[in-house]
Structure 1
Amino acid sequence: MVYKIIGWVSILLCVLALAPSFVPGAVSMIGLLISMAALIMSILSIKAGNVFYFKTAVIITGFGIFAVNDGLRLYDSLPHVTWQYKLGVYCIFIMVCIFGCLFVKRNSSLT
């Protein structure tokens, strides 16, 4: 029951983190940090035997990073954001997703 609550809270945080991503500057970084924390929190919900929460959090966070966040989006991002910063954030997101997928694979015997 606790893992399901953690899963729903992580999805809610991912959705709420989309709002600050539209604002240019440091506020979009706060939205990014909230969504990444929610994504990491959704990994904990895998122990409930349901990967729905993790998959949904990955989709929402990926959409927020690649399409919504003003400094990180793939098209028409802010010009002062360097490609090294973007590449670093993309790699962190991909590493968290890989870690989550490995955790799903390891705990797939629970379902």
Structure 2
Amino acid sequence: MRVECILRSCISFYRMYMAPALVVSFACGGIMYAYSIKAPAVIGVIIVATFWFKVATMTFFYFAMKRKAWKFFYYYKNVGVSVRWLWRMTLSFDFLTYVAVLFIGYYLR
């Protein structure tokens, strides 16, 4: 299978998941921006709280997408891309954007 086909499939799969995932990531980054001047203990609590919030929303979006868009999964199977691989790449990229937004929110001040 060509790399372009796999990359295109991954991008089109992420588009279904992108909007709510980025809203949650930017909300966590906004919380970090708002409290970045506080004591280090407060920053630690914010990181832990936003981490578990992000994990919970990623799990919710996973099950919601799995239930809502199950017909789309047949397309990716027919193209030859594993749905598990797509989910791994999508959730990994989403978590990396979350971490990047947290760093930006912390170091912006």
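Every read-out reported here was derived from the displayed coordinates using simple, explicitly stated rules and does not represent laboratory data. These numbers were taken from a predicted model, which means no experiment stands behind them. Cβ atoms are built from the backbone, for glycine too; each structure is taken alone.
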Given that helix-only ellipticity at 222 nm (-39500 (n - 2.57) for each DSSP H run of 4 or more, over all residues; to 500), derived from a single structure, equals -22000, which label among 1, 2 identifies that structure? 1
With Cα Rg over 2.2 N^0.38 Å computed per structure, which member of 1, 2 shows the largest figure? 2
Given a value of 28 for relative contact order in percent (Cα under 8 Å, 6 or more apart), point me to the structure among 1, 2 it was derived from. 1
For distance in nm of label points 7 Å out along Cα→Cβ at positions 26 and 50 computed as 3.9, the structure of 1, 2 it came from: 1
